[in-house]
Structure 1
Amino acid sequence: MTLGYPFHRTAPLVTPPEFAQLRAERPVAPAVLPTGSVVYLVTRYDDVKTVLTDLRFSRAALTAPDAPRVTPIPMPPNALFTTDPPEHTRLRALVGRAFTARATERMRVRVRQLTAELLDGIEAAGQPADLIESFVFPLPVAFICELLGVPYADRDQLRAWSDRIFAIGDFPEEEVLTAYQGIGTYLDGLLDAKREKPADDMLSTLVTVQDEQGFLDQGDLIVLAMTLLMVGYPTTVDTLSCSLLMLLSHPEQYARLHTDPELIAPAVEELLRLNPPSSNLSDLRIAVADVEIGGTVIPAGSGVIPCYTSANRDETQFADPERFDIDRGGVGHIALGHGPHYCLGAALARVELQEALRGLVNRFPHLRLADPPEQLPWRESMFGIEIKELRVTW
């Protein structure tokens with residue numbers, strides 16, 4: 001029987017049982033996506049790492065007209081997520097220096113300032129507070145807007161476009177296409193404005209590089225900017241919201257972060273392991289040759305999804321893998337990918353998660369959920385679980 005994917009969840013933090021069943025019985029299994037495309041799910045840790053490093057699994061092939069799709073809209077060519085080395089390596093080098101661990105540590109001060117400002121607002125408004133609207137959404141959005149040079153005042157429009165682009169079947173195809181066109185037109189105008197009046201931001205830098213080196217046209221630059229903006233914050237929003245729900249569902253572990261701040265970094269690694277930023281459909285690849293994985297031959301032209309949620313719960317790699325344990329140490333998870341397409345913003349994601357937790361546990365050491373977890377509104381997105389509201393008291 002061919003499975004439907006993403007698997008049904010009964011609650012945001014409940015792992016679909018199909019993952020454990022597939023790891024044990026069919027580690028490489030066909031599944032049908034909401035678009036109707038049939039792909040192979042790879043669920044064991046070692047096999048997932050193979051898919052992420054073997055160049056026979058291509059991202060560039062996603063742009064072929066007959067390629068399996070995760071959305072009704074074809075993938076744009078020449079994007080970071082639709083190129084392979086060496087083209088991917090060249091694109092990555094354009095922006096990579098801004099996201100190194102050293103560069104990101106310099107950004108930590110600003111992330112900490114933004115965190116404090118948002119927490120001031122929460123405290124002043126009083127309880128209960130919805131952490132999604134007052135903290136989880138504005139923190140990564142404000143920072144990525146500052147980094148790229150995108151007006152923060154446009155955040156609601158950006159969110160509307162993002163919701164449609166990354167939804168799974170929640171919007172008609174016409175609305176998804178309109179969202180793509182809307183963000184493309186918006187960035188086209190913004191890049192022209194940066195060309196006329198450069199500022200100290202990444203989009204201005206990319207425009208300068210484009211003009212000096214000439215190997216990116218305006219369309220390529222729009223796609224690159226769209227990738228940095230529209231992927232840069234939804235993944236952090238989803239992971240941070242699920243991480244806070246997980247921590248507040250384990251109040252004894254939340255309390256330990258207040259009494260022992262040294263646990264914050266390993267706690268973030270454990271939260272990433274259990275709440276990977278790309279846990280549903282966003283890392284689809286195409287086999288460009290017949291490849292045997294886990295005893296199954298994947299035919300050339302087939303779509304392949306490496307399942308991070310499953311790999312990070314593989315019993316051969318992690319003892320008692322479903323248990324949330326901030327003492328685990330975070331060694332070995334692949335929540336942020338592996339190989340040539342390893343998450344460009346991995347260091348920044350860690351800084352944002354660490355500073356968010358540090359700020360919350362220091363300001364609100366007795367933070368608790370205002371509603372039972374099973375009553376929280378949420379939905380599936382291309383990246384994973386999107387919690388719509390997270391009310392808390394303190």
Structure 2
Amino acid sequence: MLIRILKIGLKGITAIALTAVAPIAVASPDGETGFVLNSFSFILWGALVMWMCAGFTMLESGSVRTKNASVICLKNIGLYAIAGLAYYTLGYNLMYIDVGSFIGTFTLFYSSTPEEVALLGGDSAVLGTVIESGYSTMSDWFFQMVFVATTASIVSGTLAERVKLWTFFAFTLILTAIIYPIIGSWTWGGGWLSEMGFQDFAGSTIVHSTGGWAALAGAIIVGARARKFKKDGSVKNTPPSNIPVVTLGVFILWLGWFGFNGGSQLAMDSAINVVAMSIILANTNLAAAAGVMVAMMVSRPILGRVDLLACLNGAIAGLVAITAGPDIVSHQWAIVIGGIGGLISTAGVKLLESLKIDDVVGAVPAHLFAGIWGTLAVCIAGGAKFSVQLIGILAIGAFVFGVSL
């Protein structure tokens with residue numbers, strides 16, 4: 001019995017020793033599995049980003065008078081539909097297909113590749129060709145399309161209760177089919193800003209500042225609501241009609257932002273990509289939390305009270321600010337970036353009021369001002385070149401604001 005025990009012990013020690021010296025094998029998926037994981041990632045994260053449109057709808061409808069809530073809902077479902085059709089018909093090709101330094105192609109319609117169609121028809125011989133891209137073509141289109149809808153949603157909130165329905169829809173068509181895709185071709189499409197080294201991971205400037213510039217131009221054109229300012233220039237008290245709905249909207253946006261930033265890793269086919277996603281999600285959440293807390297602390301000296309709306313906008317501003325670089329900054333820097341975003345959004349509301357600019361939901365401070373800050377913050381925390389980031393901000397701002405006017 002003793003000899004048997006010794007033999008078993010010896011085998012165990014030998015196994016442990018062999019395990020200690022043996023190289024650790026890291027499993028990597030085959031091409032088809034990686035293709036499936038990446039495509040599913042686009043679809044899953046894209047669905048979360050699409051849900052942000054519901055968040056914007058809640059935020060806006062709760063911020064206006066009850067009698068105007070149904071119009072806000074109509075505008076938001078309409079803009080999502082227009083964004084999808086416009087980006088399919090022209091926008092995606094203009095942004096990504098045959099992009100030179102400044103613009104893509106004006107060819108109409110984007111669809112699955114012939115090889116993907118053949119695969120669906122049962123031709124297994126094309127499988128290797130299909131999976132070479134790393135993801136299905138329409139999964140990428142879907143993920144990019146919901147970003148376009150987000151940009152249009154930003155404009156909707158600022159102009160609530162003042163712009164006519166079909167006028168807004170006409171501008172949404174131009175924004176989603178032409179303006180946003182041209183900006184995207186300069187950057188994510190590989191155009192001149194990309195060649196210079198401009199960094200904007202998930203769209204602090206490309207998505208949020210673009211929407212913010214368009215919203216600011218619109219607010220200047222249509223002017224303030226009649227009930228916004230008194231004759232002496234002071235601000236009338238115009239509280240939201242439904243605070244719980246506004247709060248719910250911000251929570252939905254916060255949730256959707258995990259898809260916005262996490263999905264922008266653009267791959268889920270390896271341990272490295274999954275680790276990167278987890279860091280991105282952590283930084284996204286930390287920045288939003290810091291935005292809330294800083295807005296809560298500064299709202300009293302700036303606004304004269306601890307203000308719930310400032311806190312909600314602080315969350316959005318923190319999310320916008322971190323969006324330029326959640327993949328490259330530390331967790332501590334994410335807190336700093338988000339916190340400063342909360343400060344900027346709170347002070348920005350006061351600035352717009354002093355300029356007699358009526359922004360119903362505070363979208364310009366939260367998306368434009370915080371987006372500019374976040375794009376510059378990657379110079380400090382992520383090593384981007386300040387001159388390149390500034391050129392990108394100014395070029396995109398001048399183009400979007402100028403065309404929107």
0.5 is what came out when distance in nm of label points 7 Å out along Cα→Cβ at positions 175 and 367 was calculated for one structure; which of 1, 2 is it? 2
Computing distance in nm of label points 7 Å out along Cα→Cβ at positions 127 and 375 for each of 1, 2, which one ends up highest? 2
Label whose coordinates, when Cα extents along the principal axes in Å is calculated, return 59, 55, 40 (choices 1, 2): 1
Compare distance in nm of label points 7 Å out along Cα→Cβ at positions 159 and 231 across structures 1, 2 and report the one with the greatest value. 2
Label whose coordinates, when mean count of other Cβ atoms within 10 Å over residues 143-150 is calculated, return 21.1 (choices 1, 2): 1
If relative contact order in percent (Cα under 8 Å, 6 or more apart) is computed to be 26, which of 1, 2 is the source? 1
Suppose you compute helix-only ellipticity at 222 nm (-39500 (n - 2.57) for each DSSP H run of 4 or more, over all residues; to 500) for every structure in 1, 2: which one lands on -14500? 1
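Just so you know, all these numbers are worked out from the coordinates, no wet-lab data involved. Given the structure is predicted, the values throughout are model-derived calculations rather than measurements. Cβ atoms are built from the backbone, for glycine too; each structure is taken alone.
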